[in-house]
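A.B. asks: Pasting the structures here.
Just so it is clear, none of the values below were taken in a lab; they were calculated from the coordinates. Source: prediction; values computed, not measured. Cβ atoms are built from the backbone, for glycine too; each structure is taken alone.
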Structure 1
């Protein structure tokens, strides 16, 4: 079982273990009652149990805004905005070319989902800033807009967080964008299918961050005065 699963995610291993368990139970119940199910083992069940759902700490919008506004380097600021405003993954940002920009959206080529492409909708001000950046630097249509390494981009995000004395990673900005949209009243279907581009809602629900006590109180006051 371990050899078949290889380096798969824990939930994938759990699914394969469950399918094997069902198959061996079928043999035992329908063909040979004396057949011992090799999956009926406490050690194996513990080894292939599903991961616990993780709730992530979410960065407040005011703090994200401060990070972006204090970033003087235009390249770095646009990269941060694409993640924090557009819900984009860092790899998607780094692979963008001018050809991928269409009006108010960008086209993600060969996305993580396995689809041919995906669409990311962006605020007009972010699109305008990116187009001006491309024009000012005379970036060719087929060239990457941000030709830096993944490690370099992670360092950009890390240093931006240090300006406001917090530790952040690129995915924290994508997670912030989705959670902020959700708590601002955006329907979950839009957050899931349009912003995060997830294939199902359950993934999105696990992805959104845990609500802090202060935020819960703020929402109660907003609802009930």
Structure 2
């Protein structure tokens, strides 16, 4: 059995991933599948923290919030992330202690502030708990120079720098999140969550998805 290359990770899960093919709400079957994968990775001795989005219920920057005040819409989006998790108030030392006791920690509520996405929350929490990497689970198998769903010959990046992501305006994570990771030299791995076993593959160092680093 391959040994993990990371001791502590932060996994960014979109709300849409929890809805699966339903498009809205929570798909119980998908939740059990993701939980089983996380249990498998946890059994390797990896400490896991999760930042969960709320897009399966509401996102403050989408069409459904078009006529709303941005601050109110963002607060509704943050509440949606709480629906996707059971939370206690965030205390940094307590979160780290939970990880040290081999408990999986779920961070909800974004950053607690409007105008910041859950991508930024993921970068911030990863830094606070001293994670070795951010694993961003998506529906595509990495970073491309164009949307691979729309552009047949889109080029995939196996490895790309933070600066190139920012310069090319690639929609990996928002620019605040990328800048935070750049300033703290925190690697980001983008991979396809819909391919079963991929979380484990990333953790044991298999070269899947795309790596964003210095």
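A.B. asks: Tell me which of 1, 2 gives -15500 when you compute helix-only ellipticity at 222 nm (-39500 (n - 2.57) for each DSSP H run of 4 or more, over all residues; to 500).
C.D. replies: Of the structures listed, the value fits 1.
A.B. asks: Shifting gears a bit: Taking Kirkwood radius over Cα pairs in Å, for residues 66-177 alone from the coordinates of each of 1, 2, which one would give 16.3?
C.D. replies: Comparing all candidates, it corresponds to 2.
A.B. asks: A value of 3.1 was computed for distance in nm of label points 7 Å out along Cα→Cβ at positions 82 and 130; which of 1, 2 is the source structure?
C.D. replies: Clearly, the read-out refers to 2.
A.B. asks: When FRET efficiency 1/(1 + (r/R0)^6) of positions 18 and 122 (r between Cβ atoms, R0 = 25 Å, to 0.05) is calculated, the result is 0.95; to which of the structures 1, 2 does this value belong?
C.D. replies: Derived from 2, not from the others.
A.B. asks: For Cα Rg over 2.2 N^0.38 Å, the calculated result is 1.30, so let me know which of 1, 2 that is.
C.D. replies: 1
A.B. asks: For distance in nm of label points 7 Å out along Cα→Cβ at positions 26 and 138, which of 1, 2 scores largest?
C.D. replies: Answer by largest value of distance in nm of label points 7 Å out along Cα→Cβ at positions 26 and 138: 1.
A.B. asks: Output the label of whichever structure in 1, 2 has the greatest value of distance in nm of label points 7 Å out along Cα→Cβ at positions 114 and 146.
C.D. replies: 2
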